[in-house]
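Chemist: Following are the structures in question.
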Structure P
Amino acid sequence: MLPVLFRIGPITVYSYGLMMALGFIAADLICTSEFKRRGLNPDQASMLVLWAALGGIAGSRLYDVIDNWPQYAAHPSSIIFSGAGFVWFGGLMGGIAVSFLVVRHYHLKWLVAADCLAPGIAIGQALGRVGCLLSGDGDWGMESKLPWAMSYPHAIVGWTGRTVLALNHANQLVAGPGCNDYGCASWVRVHPAPIYEALLYTGVCLFLWSIRKRPQPDGRLFFLYMILAGASRFMVEFIRVNPRVFMGLSEAQLIAALMIIGGLALYAWSRTQQPAALAREAAWASQP
């Protein structure tokens, strides 16, 4: 675990930031490749990824600030200078919102651009979760005795009873066994949830990449991304210790469920667009 890579004066370079940057680079390579395959301008792909990344960072931070306003209000500088506090749902919404504007500027079809982006978003999320693992930003899960369970003694958010939590019988967050305000016992290990998510998102990316050349209507790859990424987060959330807010589900699970439902509805709608898409996609698929 290496939350901070190095410092140059007042500037701190975090491992999470590095992995996030690598995620954007990977997304750019994938999106550019797809733009080329579809006969679109690859330079526009890079600009799309750049602006979507900036929108994603802003949305990710904004979501966390709104969701945890009392903590940020007490320490306003942490809004900008903290190495933790990025929420992927907020990042997804911010990136989508900005991408609409960029696509409109270039007079492209948003669903086509979204399909080009979908595998890249998934691998970007996977690399981002590796950053969560390296930084120890509190995304770990419940206590575990599994051989691959981990401890995060140098976590950027601290490794104490304030961050290593458990759910009691009333679904309330309490300090985990073996932890107090000063630290946790040496035997405390938890589920490395970021690794689970990284593996799942990598699988989503590989699946979307493998079917990208099949004849299909615009938007279908992105709709599949919504379904699969939402399902991945929904499953992992069961072993993460986040407050349960409705019917034993966390806020993240409720948002993930909306992603899945929305993706399924849009996927079903895309079937009505199938005939017109087959000839166009068949032509793209014949290209190397």
Structure Q
Amino acid sequence: MFEETGNAAPLDSPARKPASARRRRVWKHVRGRLAVFACQFGLLAVLLGLWQYATSKQALNAFLFGSPAQIWDFLVKMQEDGSLVHDASVTGMETLLGFLLGNVIGTLLGLLLWYSRFVSKVMYPFIVALGSIPVVALAPLVIIWFGTGLASKLAMSTLSVVVVALVIAYKGATGVDDDQVNLMRTLGAAKRQVFTKLVIPASLRDIFAGLKLTVGFALIGAILGEFMSSSDGLGHAIFKAGSLYIIPKVFAGVVVTIALALFLSFLVGRLERFLMPWNKFD
């Protein structure tokens, strides 16, 4: 009785079904993310509430363990006097530079070891030996070699990252399907073409997994460097507060450090989505 006008597809047409299915998937994804966030926020609120209650009822010694209220007061004071932003920016710069330098060096070496299995076997025990050295044990030597300025913190941060990045990149490169490599060689591809067209793209997933892991390592290296010798930064603030037994201020510095690590991890995740749009993300 009624005639359709225009080019709009009927509600039950196949053209409308993919759009509605896509909206349902998006809404399901959003609901899942919101549920996860709500659970995370609820768990954190419960833990902080129990902590505050225990210290207020003297079940925990507030001098030794602090309290969320005291930590918040110190965060406010640090924000007001400008030390929070200053120390976070100093540590953040050291962490970012060490993260970039360590990952560039380690990833390049790890990928290049794919070119020669013989060289990789020769270098393997040396890589393991270097990776087994605790970074903190190298701190006195780093300070002697690079001084007490930015260079020593950058060196500590880089050393914390480079071996991990190398091993993960090499694992990703050697994990490429041999059948795909043989197929490209059968089609006449040179080794350089196999490396650039197949090995590097196939290794990106492992490389970005390593980037997410080494963010924390770079931050640990920078903090250790600031513990050893520094006049500013989050490590210096935490060490100074600890030496004066100001436990809530120690926790305040730890909270800012965690926030910095989460922010850097978020940036790595954004970069991964930008460079690997074909990959599936949660």
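Bear in mind that the values in this text are calculations on the coordinates, not laboratory data. Values in this document were obtained by computation on a predicted structure and should not be read as measured data.
Chemist: State the single structure among P, Q that was used to calculate helix-only ellipticity at 222 nm (-39500 (n - 2.57) for each DSSP H run of 4 or more, over all residues; to 500), giving -26500.
Modeler: Working through the options, I get structure Q.
Chemist: Another question, if that's okay. Work out volume of the Cα convex hull per residue in Å³ for each of structures P, Q, then name the structure with the largest result.
Modeler: Comparing P, Q by volume of the Cα convex hull per residue in Å³, the maximum is at Q.
Chemist: A value of 23 was computed for relative contact order in percent (Cα under 8 Å, 6 or more apart); which of P, Q is the source structure?
Modeler: Of the structures listed, the value fits Q.
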